[in-house]
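In what follows, structures are represented as structure tokens.
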Structure P
Amino acid sequence: MMATTHALWGMVLALPVYAVTPEFAPIALVAGLVGGLAPDLDLYTGHRKTLHYPVYASLATIPAIGLAFLFPSTLTVALAVGLAAAALHAVSDVFGGGLELRPWEGTSERAVYSHYHDRWVQPRRWVRYDGAPEDLALAGVAAVPLLVVGNEIATAVTLAFVTVSAGYVLLRKPLATVAEYVAGLVPAPLVPYLPARYRKG
């Protein structure tokens with residue numbers, strides 16, 4: 001799924017804070033945004049493995065939520081929402097496509113790495129690839145409650161992410177060709193440092 005979709009759903013996880021402890025809502029939104037994006041910081045260093053922990057992040061979320069509920073503070077709320085968003089990101093990647101440059105071709109059987117099981121989990125392809133129309137639909141569904149809340153910053157970020165998402169969906173397939181072309185211009189000594197999906201052969 002798109003990074004923007006993950007970020008929006010991370011922010012959605014912050015919405016219950018509005019009802020329970022509204023004074024922590026701003027930090028919860030930021031934590032949801034950061035937690036939703038953070039796993040993809042491994043994009044060029046073992047993507048969907050280095051920072052993706054579908055099992056361990058999910059397990060860590062449980063005591064973090066309990067701690068935030070019993071001892072609400074900026075730190076505990078941010079930790080709980082951030083971990084939940086990171087866990088949701090890693091788990092939801094299972095329902096997308098594989099790691100290949102053109103995931104709509106369905107040639108990769110690697111969706112996300114489970115460190116608990118010590119193996120790659122196969123993609124379910126419910127969302128066929130990042131930037132697919134159904135990916136944009138998921139971003140749109142997440143945007144609705146965020147816009148309803150009416151927080152000015154959340155509204156601005158949400159509209160920006162939906163706009164970027166729509167643009168990415170329109171350009172997704174041509175971008176794969178551009179990426180392949182640019183990767184072909186990389187000097188030979190640097191090629192081993194490219195993600196495998198950009199290397200030919």
Structure Q
Amino acid sequence: MAEKTILTLVGSLRAESVNSKFAEIAVATAPEGTQVTTFTGLEEIPFYNEDLDVEGKVPAKAAELRAAVAAADGVLFVSPEYNGTMPAVLNNAIDWISRPFGKGAAIGTFAAVIGTSAGQYGGLWSHDDIRKSLKIAGASVLDEAKFAVGGSFQRFASLEPEHDAEVVEGIRSVVATLAAAEVAAVAAAN
């Protein structure tokens with residue numbers, strides 16, 4: 001059986017963000033036979049503009065994102081909540097992978113959303129918006145594969161996420177579900 005690949009996209013650009021640490025936990029706890037990598041450079045991708053999205057003009061980093069999403073078996077979005085919704089950098093990434101219309105890299109891609117935020121619900125509005133946008137873009141969103149941790153400032157003030165057993169298990173479970181999604185879809189089709 002070929003190794004499964006999962007690509008993480010992190011919505012916080014801060015070097016020491018807790019969401020970045022969640023992505024690191026996903027890498028470290030991936031099930032056997034699954035490789036998890038984190039896409040870097042989302043901040044380098046210009047805002048989606050159809051004038052740029054023509055053959056020969058697509059920005060290199062946007063083309064790299066599309067290729068990485070298309071090559072992955074699944075995509076894990078790791079996101080805080082900004083002003084009640086997803087960070088602009090993730091919205092922009094979804095815009096780029098949803099195009100060209102009807103042929104975007106998101107189509108049929110298995111996706112899940114996790115993350116943490118300062119609010120008591122851990123970014124649920126953001127996560128819901130990400131799932132909604134991904135569904136519209138044609139992704140196969142795993143609604144049951146989710147994990148949100150509220151109160152991040154307090155919870156992780158003195159305890160690093162990788163030392164929080166509930167966090168490690170929650171992320172590990174979502175990654176395992178995402179890794180198994182394609183196998184389950186093939187089995188259901190037969």
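Can you spot which of P, Q the value -18500 was calculated from, given it is helix-only ellipticity at 222 nm (-39500 (n - 2.57) for each DSSP H run of 4 or more, over all residues; to 500)?
Working through the options, I get structure P.
State the single structure among P, Q that was used to calculate mean projected area of the Cα convex hull in nm², for residues 119-158 alone, giving 4.0.
The structure behind it is P.
Follow-up question, since we're still on this one. Between structures P, Q, where is distance in nm of label points 7 Å out along Cα→Cβ at positions 39 and 71 highest?
P
A follow-up question, please. For structures P, Q, which has the highest computed value of Rg/Rh (Cα atoms, Kirkwood Rh), for residues 63-102 alone?
The maximum falls on structure P.
Given 11.8 as the derived value for mean projected area of the Cα convex hull in nm², which of the supplied structures P, Q does it correspond to?
Only structure P yields this read-out.
Read-outs throughout are calculated quantities, based only on the coordinates presented, and are distinct from any laboratory measurement. Note that the coordinates shown come from a computational prediction; the quantities given were computed from them, not determined experimentally. Cβ atoms are built from the backbone, for glycine too; each structure is taken alone.
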